[in-house]
Structure I
Amino acid sequence: MTSCMAVSENSIVVSSIDGDKCYVYSLTSSEVKNLTEHLGEAYNHLQSNNRDLQKACAAFSSHEKLFAYNPNKGKLLSIWNATSWSLVENKTLAKHATKIVFTPKTHVIVVGDKKGDVYAFEEQPVRLLGHSSMVLDICFSADEKYIITCDSDEKVRVSHYPNGKNILYYMMGHEAYVSGLCSLNNFILSGSGDGSLRLWDLKNGDLLDKLSLEMPVRSVVSVGNTAAVQFYNSKDVHIIKTDKKESSISIKSVKVLDFDSPVLDIASYCNQLWIISGNSVHHYSVDSNNEIVTVTENTRLKNAVEAIENLVTSFMRLENTDLMNFLYKKMVDKQKRAEQCLHNVAPLLHLAKRIKQA
């Protein structure tokens, strides 16, 4: 995604790789700050990456004291004090970031990159683990004992943390790149370009259920006890819930949020869901019955939506630099080649049967 959103209790951030902007909107003061304008002279002299495939990444720590994102120029991780919005440090990455998260308890920044490596950033970057293809999403178990990663080669991997080289198991079954992960009611929900969602048991890696939505999944986020699913070039967002019957657990789509233009990104904070669609921003919350409802009575949030919409209109979206678009098109090309191969092999199989009969 060339643009992304991150949300905390007091701030909303929207950033754009192509536009090289990262706006912070304060829910308490209604002030707006473009972090990219405060990265210093050294950053200003770097060249923009207008041709590299990139993915906009941003995240708040769970205690909301830190924020991190990846600017356009260079392979940088920019870390900020999320209270004063002062720059803490710019760290250099080995490769472009594909996912930025914080550990849930110790608030360590963890970054996945295009090479397939995952690093933890404290005093010095420490390589936690590596995939054979680019890492697309990362999440942690609530107790921070395990790190769950997925990649562009159809794999979901559960590793010990911080000893990520100690692999607990792989969760296999997706037929295309695994684009999103989230923790859902102590299970792991994964979404893929193959158009399916899969629910996994974190304790043993077993597949509990599979739901086919017939649209390539772009991202998955947890919202309270539900999950929101964004799709490739789609105007819909599906709300997913787990359903327990006797000893079995399943997943189902309980609501579809439909918009006038394709959804660009989704983000969540506690029971709140934020959605960027075209040049508009939408805010929802989960009520006590785990149903998604539109929040309209909160004046502060109304003002925030209007302000963020004005910021989003300033973003430039260059689809040829969007890493997720590249993966989708690569998957489609692979499917076409496979179909063409089957088409070419079919006459040969028919001929082989005739020769054998003769």
Structure II
Amino acid sequence: MSVPDSTAATSGAATPHPPRAVVFGCAGPLLAPAEAAFFRDADPLGFILFRRNCETPEQVAALVADLRASVGRPDAPVLIDQEGGRVARMRPPHWAAHPPMGVFGALADRDRVAGREAAWINGRLLAHMLAEVGVTVDCAPVCDVPVEGAHDIIGDRAFSRDPALVSELARATADGLLAGGVLPVIKHIPGHGRAFADSHAELPVVDAPRAALEATDFAPFRALADLPLGMVAHVVLKAIDPDAPASTSAKVVREVVRGPSIGFDGLLFSDDLSMNALDGGVAERARSVLAAGMDIVLHCNGDLAEMRAVAAAVPPMNDAALERWARARAMAGRPQPADPRELAARLAALLGPLAA
């Protein structure tokens, strides 16, 4: 499998053979020869790590280096879901535990300034941990606004039920990540907080009227629309498109995500194609999310047969996606100096008993 001849412009420079518009996972802690050969031919934009890929710092750093070597791009992005709490791929004893985002909301309910400071420090410490092993993108912060009775797949992964507070703390977290040279991904656009089902298992359908979605669910994403990367949810918003989840709905992407409701012009990832919220085979799913307006397909489970099918269905990144990715990379920059021990001590002091 080879990438078709293509030329795209980014920042005025011609780039032959753009990477394929997909991010892939891999099966285990070591890159298998068959995987390396596949990645060399498929040339995905980058990679994503999961718990199965993370054993020790030395092992993760070696895996990240091998993944980049397989595509011949030392700057290929490597993503991870390192939110804290339940969603942490890198865990003790080799890595520090971080609290779920709901803890920062609880602190901010008592002291708004302390909550913002703690969220920034947490983001900066997450960036330090990830940068040490070469990971450059964190699929965080969660910007969803849960409602009473919603499925706990979001739960304490969200900062708060107050969209204004979610916006503040998500911004602080993203700024902390960026200060450490790691790109944040705001998720799950245009909102997963009202879902009464887990999109990993089935397709959630949200019945709320559009006015409620505009006022609550969309608000944090609208406030953070200047950030570089976003991930779109597999959730049906009946008030906008009753027939397709946001990730495969050109109407939702056009009117809400890219339109005036949110106004996001960063690089858009689909949520994981492997999730059971989507119908059809993985190739069909990949074509559907790209047709809806995603820039990058995300396929996470490391199944080589599935990855081959996805790669055959996904073209190289187009000009718009390349431009958005170039803008994103420019936002990360070099990490600002920081003492992680001092930051960790300050964070512990701010959180107090909430950290337990």
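Bear in mind that the values in this text are calculations on the coordinates, not laboratory data. Since we're looking at a predicted model, the values are computed, not measured. Cβ atoms are built from the backbone, for glycine too; each structure is taken alone.
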**Message:** Given a value of 0.45 for FRET efficiency 1/(1 + (r/R0)^6) of positions 94 and 310 (r between Cβ atoms, R0 = 35 Å, to 0.05), calculated from one of I, II, which structure does it belong to?
**Reply:** I
**Message:** Using FRET efficiency 1/(1 + (r/R0)^6) of positions 38 and 182 (r between Cβ atoms, R0 = 25 Å, to 0.05) for the comparison, can you identify which of I, II gives the largest number?
**Reply:** II
**Fill in**
log10 I(q)/I(0) by the Debye sum over Cα atoms at q = 0.14, 0.16, 0.18, 0.20 Å⁻¹, for residues 142-277 alone, calculated, reads -0.61, -0.79, -1.00, -1.20; among I, II the input was structure I
**Among I, II, structure where helix-only ellipticity at 222 nm (-39500 (n - 2.57) for each DSSP H run of 4 or more, over all residues; to 500) as derived comes to -5000** = I
**Message:** To test your reading of the models, identify which of I, II gives 0.65 for FRET efficiency 1/(1 + (r/R0)^6) of positions 174 and 246 (r between Cβ atoms, R0 = 30 Å, to 0.05) when calculated.
**Reply:** I
**Request:** Work out which structure the value 20.2 belongs to, where Kirkwood radius over Cα pairs in Å was derived from one of I, II.
**Result:** II
**Message:** As an exercise: distance in nm of label points 7 Å out along Cα→Cβ at positions 30 and 54, calculated from one structure in I, II, equals 3.2. Which structure is it?
**Reply:** I
**Request:** Work out mean count of other Cβ atoms within 10 Å over residues 110-117 for each of structures I, II, then name the structure with the largest result.
**Result:** I
**Message:** Quick check for you: by distance in nm of label points 7 Å out along Cα→Cβ at positions 86 and 334, which of I, II is greatest?
**Reply:** I
**Item:** Structures I, II, by mean count of other Cβ atoms within 10 Å over residues 102-109: label with the highest value
**Value:** II
**Fill in**
Comparing I, II on relative contact order in percent (Cα under 8 Å, 6 or more apart), the highest sits with II
